Structure 1
């Protein structure tokens, strides 16, 4: 069975809010999970023509700069890579063993690319979701770093993870202490390409697997504040270069 990592909470209480899909027109508050599920799956090597497609897309069409994370077209990869289906099946199998059977079927799937990533959280746009990612490229010496829970996950072909969109994270050079543009400045740096599912945080299986608690704040949330990240009930912000909390 593939390795799986569950990381316990070590950071002070984080909460956010989202527009409920289960309860019409209701903004719900929730905890931000400190649990990250991760594993390294056995997936096929992408063929050279697919690697060339990704390189052309990221370098020329998107012109990814260091720190950028962008969506790239998925249809061409699906059409030209017959073994793509094995990657999806590997994720279906793994998430089922992780207590999330059938969850990916309800999620929105995208093909993404990054050239490193500054520290950030995605609660502002995706507080209603968790992310489920599968990395398709070879090890380039990068880690996904979750600074608030002191967790680093090496990125290599088959690295899979499920985590809360509100949990701060970045993609940095292995061994570094933060994000540095110079670490990703070489033009021959290959971008990491990964499949990413948005899975609904209100799904009971997702909430249980990540330990999400709902309605944690009795105060009314203004729509303009939806998705804000609160740390011990106080709005909080993150340094994009170091991942530390800003006063």
Structure 2
């Protein structure tokens, strides 16, 4: 498999989200985003801008990959993202877009391997902003009732990144491996012999793995074998209390 083009996928997803938001009337920027409770569409833009700034300067929250099993880290992660939004609240759309572009000019060469990330940056720094942006692109589309971009490079990479993260959680939690089927692709995440198989449309699997499906929605997927040993670690984030459509 070819090496992932993190920089190209990130730049493409950024253009897609900026294009979508630039078409909106001012009032639509205040649309609540069901996948991100307490955030509006504008707040999501503030967050991805903050992620780019933190990744480019070495300020990325280093406990992010462990927050799924540590409530204190989860609270700290939420405080980190809340600060990104709060520090940019009330700023005009064009200012946020310009700030994001400026940080992206520094971040994308790092994602391409042309520039060394800041000293002490975690190993997962390169895939994390891409996967996060892919998730939020569809969070915004879902909030606006405008589905699309399911074939975007970042969407495909997001599935790969979140699936790999699932495998790490399964191993850390001592759970059996899980076989995944997405379209015409099949692979195993975790160590050892899979105890179950989950088949889903690639986009649906991506949204499920990134915490955008409720427990009832997860149980309704096509499982061959019991899902019970996987549900509490399937997503690195709390599952939503009610179903999400996008």
Structure 3
């Protein structure tokens, strides 16, 4: 009996460890539960609509914008060099870093022939960029007059950075989390994605690049757009796959 236990132990020692990460590909969850995508789309759309209505009708949330700006600006203007660098990093994490990651992941998806994931990333980001450019020009809300360090002249409602981080880092979490076997790392990756979204948004408010409602409207629009486009693409590729199976 003892010999059998020793042998079994030695066998387990030489067995390959199970990978905690099984692949960088879409799990099809939104195709399986499209109602989740619909609910997120409606929630984001209603939130964006409410914030836009508040802006046009000079609603009470505009007072929050002024209060947050007047509170943070005196603090931000006296920031140390370290805080300045950290807060400026939020700008680049929501813009240049995303561009670099998109290029790298684009090559990876093409190499692995992950066309669904490539479509989700490219259409998601290209569409969100067009939404930002057109809506911000149409709404034409000026940015805070107290911008620090990085000065932008284009309109700021909704925030392009807020849209981009939800669309891109939200997609990264959607692709990664279902393929991670460890619950611990699932939580870590999810928390990291949320932290990046919140940090980028806060950094843009801290540096007076945006008002609070600019950021909230960007989050809302990013959620609505990602939920809609990712669900539709998941359903499209699922239908295409089933048709290919039937042809065989």
- Message: Among 1, 2, 3, considering only distance in nm of label points 7 Å out along Cα→Cβ at positions 208 and 224, which has the greatest calculated value?
- Response: 1
- Message: Quick check on the output: 38, 34, 20 is Cα extents along the principal axes in Å, for residues 88-167 alone, derived from one of 1, 2, 3. Which one produced it?
- Response: 2
- To which of 1, 2, 3 does the computed value 20 (relative contact order in percent (Cα under 8 Å, 6 or more apart)) belong? 2
- Query: Where does the value -26000 come from, among 1, 2, 3, when helix-only ellipticity at 222 nm (-39500 (n - 2.57) for each DSSP H run of 4 or more, over all residues; to 500) is the thing being computed?
  - Reply: 3
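Coordinate-derived values only; no laboratory data. Bear in mind the structure is a predicted one, so any value in this text is a computation, not a measurement. Cβ atoms are built from the backbone, for glycine too; each structure is taken alone.
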